[in-house]
Structure I
């Protein structure tokens with residue numbers, strides 16, 4: 001029997017965390033055999049390499065892009081802003097920061113779930129050699145993970161496009177934006193995967209976007225926008241960590257984007273066994289030794305580390 005989930009949209013100004021399954025696709029609970037097979041896979045690894053994606057954070061209430069029926073692409077025709085738009089179009093720059101400003105209080109309030117906490121616990125038990133996440137929500141860090149590379153950056157940090165200044169946090173930027181827009185207000189009943197919301201043209205009027213406090217240049221969140229490249233040095237570092245590992249666990253990622261799938265290709269070159277826990281198909285399924293199509297939080301916390 002497939003588990004049914006509610007298809008409700010959260011509002012930004014109520015307790016969205018009370019409805020944590022609204023962005024989880026339909027799934028089935030793992031069987032005893034699947035639990036045993038994953039237990040065996042994890043137990044045999046001494047230097048586990050983890051690749052995690054948005055599917056581990058949907059259980060905290062954060063929507064993803066690609067989940068069947070509930071992801072952003074399935075629910076709307078809206079698409080993320082491309083980096084060139086952000087850089088070259090002042091109206092799009094203003095729109096981005098107005099939406100992000102409204103969405104940030106809700107996005108920053110999301111908390112780690114059992115999967116994030118499980119990975120942090122595995123670290124303390126010396127099971128995890130390294131962990132790379134596609135997520136920008138900082139929930140793994142909040143849970144206590146330290147052996148971690150944030151492949152696409154982190155929304156809690158900001159950087160100046162023009163001078164590289166990194167002297168303020170996202171929370172401090174929120175205060176700066178508030179002071180620069182003392183009478184501007186807007187509300188939305190949506191939250192998107194990367195912390196922003198949707199606003200009308202009328203809502204955008206009179207909004208003053210942030211500028212760098214050092215050079216008055218353009219500020220961006222310290223994340224990899226769509227249309228931009230992941231830092232090559234970071235990719236090389238992650239591949240080096242992968243080469244020293246003995247097994248790969250993919251959790252909550254469809255591996256559709258090359259930025260993460262490249263590590264599956266590298267794992268094949270290194271002849272590492274791969275296990276995947278994700279609701280629905282992934283790009284890595286043909287190469288996986290073990291694939292379990294279920295919610296990460298329904299199986300990973302059951303694994304015993306010995």
Structure II
């Protein structure tokens with residue numbers, strides 16, 4: 001069934017008119033809101049913070065466009081996708097080339113218990129966790145805590161950690177080039193308005209938007225694969241279609257939130273055929289009713305419960321909480 005659906009979805013290719021319309025409307029609204037926030041910051045900073053919420057939603061939507069570019073799905077031209085992806089790296093503060101490489105690994109290894117560790121949320125098995133020394137167990141518990149992972153970790157990762165070539169990215173020339181070239185672009189993009197208007201007004205305008213967008217993005221990414229009933233197998237037992245349909249969630253968001261998040265909650269369809277642009281994902285679900293039955297559907301309220309799951313139990317073949325131990 002998975003292969004049949006994958007072939008069916010290939011008919012939903014990029015439409016350059018819809019892509020341009022989505023890009024222009026989103027970017028224009030985003031820039032306009034930033035300008036309004038900058039003006040209101042001199043009158044009422046509380047109003048500025050309130051406006052940062054929809055601005056962050058628009059930034060998430062821009063990130064989804066950048067994400068589509070990394071899959072070659074936003075435009076039919078690979079060159080156009082890559083150039084737009086690099087440009088959008090400035091507002092999202094995400095090095096396109098480096099992120100594209102890691103995300104490709106995530107798609108290739110999703111659901112494979114033997115290929116964890118790059119482009120995903122670090123997840124230990126019960127046996128691996130049990131073998132850790134006490135301090136490492138504490139570190140893993142802190143890492144899986146939603147306050148640490150989302151409230152603190154997500155903004156730190158987007159704003160600071162993505163500026164530094166570390167580990168694998170330090171050893172790979174293309175990754176280093178992607179990170180450092182973005183850093184230069186960020187200095188130019190933010191340095192000019194800071195020189196004209198001052199550092200504090202620019203930071204006070206953009207920082208809350210970036211922080212809220214990081215929170216939203218991290219939450220979305222977590223729920224896409226970390227949920228009750230998800231799929232993990234080792235090595236040759238891992239099946240691509242099963243990992244897509246059972247290991248990726250159907251995050252059933254309210255229409256407004258689904259629009260801001262670029263339909264990325266329909267993550268099972270995206271993993272089944274990543275060449276489908278975000279604006280066609282809902283049509284794919286509507287055209288294949290089985291997708292609404294096979295894949296785990298999670299509501300916004302139910303997503304809160306996903307945060308208690310932190311370990312993969314290979315015996316029970318399920319994600320479990322620390323309390324379950």
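None of the figures in this text is laboratory data; all of them are computed from the coordinates on show. Quantities reported herein were computed from a predicted structural model and do not represent experimental measurements. Cβ atoms are built from the backbone, for glycine too; each structure is taken alone.
In this comparison of I, II, the computed figure -19000 for helix-only ellipticity at 222 nm (-39500 (n - 2.57) for each DSSP H run of 4 or more, over all residues; to 500) is attributed to II. Here Kirkwood radius over Cα pairs in Å is compared for structures I, II. The highest value is that of II.
Each of the structures I, II was assessed by mean count of other Cβ atoms within 10 Å over residues 134-141; the largest value belongs to I. When mean projected area of the Cα convex hull in nm², for residues 206-245 alone is computed across structures I, II, the figure 3.9 traces back to II.
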